[in-house]
Structure I
Amino acid sequence: MDQVKAVLKKADAVCFDVDSTVIQEEGIDELAAFCGKGREIAELTSRAMGGSMTFQESLSLRLNILKPSVSQIKDFLREKPRHYLLNIYSNKMKFFFEGDYAGFDETQPTSRSGGKAEVIRLLKEKYGYQNLVMIGDGATDLEACPPADAFIGYGGNVVRQTVQEKSKWFIKNFDEVIEVLNE
């Protein structure tokens, strides 16, 4: 834990997982609930985040069950206001011309297991980061270290046993990170 804290104190970049880390919800679960398939998708999300299947398998399975149309996504976004953020790496869905779901872009690194590590490698190469910390709650976050120089497991919204067991430092409150930074 001390090694992770030392890297955090001198970090020149910190990468956060968003779903169930920065926000309490899983985005795909919220969309599924809106489309009437919440329970089915949430169970698959839980299995995927625990590491029982690859992220790409899970994403493909969940989106093929959900098959959201463009109009459903537009309705969802109208109900849930958007917030624009810079430097976001995320999955991209594909749609047929008439608006029906057509799959997801499998070339996006974040669409597969190991993809967050690819993004971190890219960020380190592009910006020259020497001390990059990854914070997240899932198996795909954990596998991003290395190339991340340190990983902080987060369980403030959902505790994933694999992540808790394999993290050198596991927190349930971001105040712990702030305390270390203020030392």
Structure II
Amino acid sequence: MYSNNIKIGQYGRFFRDGLDLEDEYLDGIPVFIEQDWIFLKFVHDDLIIIDGYTLIRVSDLSNYILKPEKSEFRMNALELKGELNKFDHFDKETSWNGIVSYLKDNKSLGVFYTEEIDNTVCYVGQISEYDSLGFEILEISDEGVWLDRMSLSWKEVTRIDCFGGYDSALSLVASGKQ
């Protein structure tokens, strides 16, 4: 299993070929690994910035490359730009449950992907309730307008993004419309 080779704090490239995604891989710096989830600082490799956090399912991982091409340059650039310490909400002691609880308690937006069902759709919202089987979010539109509550099963979710540019922008727009 690839997750055994993943190094916490080391730049890596994560492939999820079984999901038929437009992007071949995600680049990131692992914060922690659990049985079912890998938690990364997501690196936008074109802009060389940390664009929030991403949780991906371990079961979807098809390949992993530690320190891919240009990773030393990217890590150096991230450090010089002050990006590496930009996102310090969580550390290696954090758990998946801790992240979900943090999102709920702080009314932070999450971006929830169900790529096995439809890889062109994601759901953005605030977690209002959750348990071991699923969760409910107050959904927000792509224009920052609050919508209805919706429920998802954890089994459907393949990826969760939080504290990135997209969800942060939606949150700002939504708070300006209240």
Structure III
Amino acid sequence: MRAQGRVRQTDLDSGRIEKGHRLGPWSFYAQTASGRTVLVQRYDYDRKKLLYYRKPEDHPYRIQLNGEWQMASLDRPPLYVGGEAVLATYIRQLTYPDQARERNVQGRVIVRFVIDTLGVASDHQVLTGIGAGCDEEALRTARAIPHEWIPGRKGGRAVPVQYELPFVFRIVTTTPN
């Protein structure tokens, strides 16, 4: 990261900062599997408006229409401001529970929550768990993610969407040289 006056620029984002707050349009980037850097999102913090996003693969989501939950494709899925790279910084704050480490518990916990029409996440619950404190830690981490979601859209309007977020618990061992 390099700071140039009031502009912050990193490999993942660029935009203007004043008094610690992001201002105006920001661009967020990611690297493709081939190592190419691509623009994934532009977001205007002053207007709280999505200016551009790189469309992910289309797949159905559980959305709420007329009070009923149903599977549907969306015009735009829910997005995290800054893209998956920013969301990943919060996911990396996951702490491996001592109980799970002692028992060598590994696997994937899926937390499901609702992103409402204002971009606020709520109703967090463990959809798939592995126990030994991992479920609780994944839930804690998901709830700690700041409410900076851009709501999903269907038929030109924001709709509540159930979002599933995976948390991987893997014990990495190092071998001495």
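Every number here is computed from the coordinates shown, using simple stated rules; none is lab data. Owing to the predicted nature of the structure, the values given are computational and were not obtained by experimental measurement.
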Inset, instruction - Given a value of -3500 for helix-only ellipticity at 222 nm (-39500 (n - 2.57) for each DSSP H run of 4 or more, over all residues; to 500), point me to the structure among I, II, III it was derived from. - result: III
Legend entry - Test item: Cα Rg over 2.2 N^0.38 Å calculated as 1.16, pick one of I, II, III: III
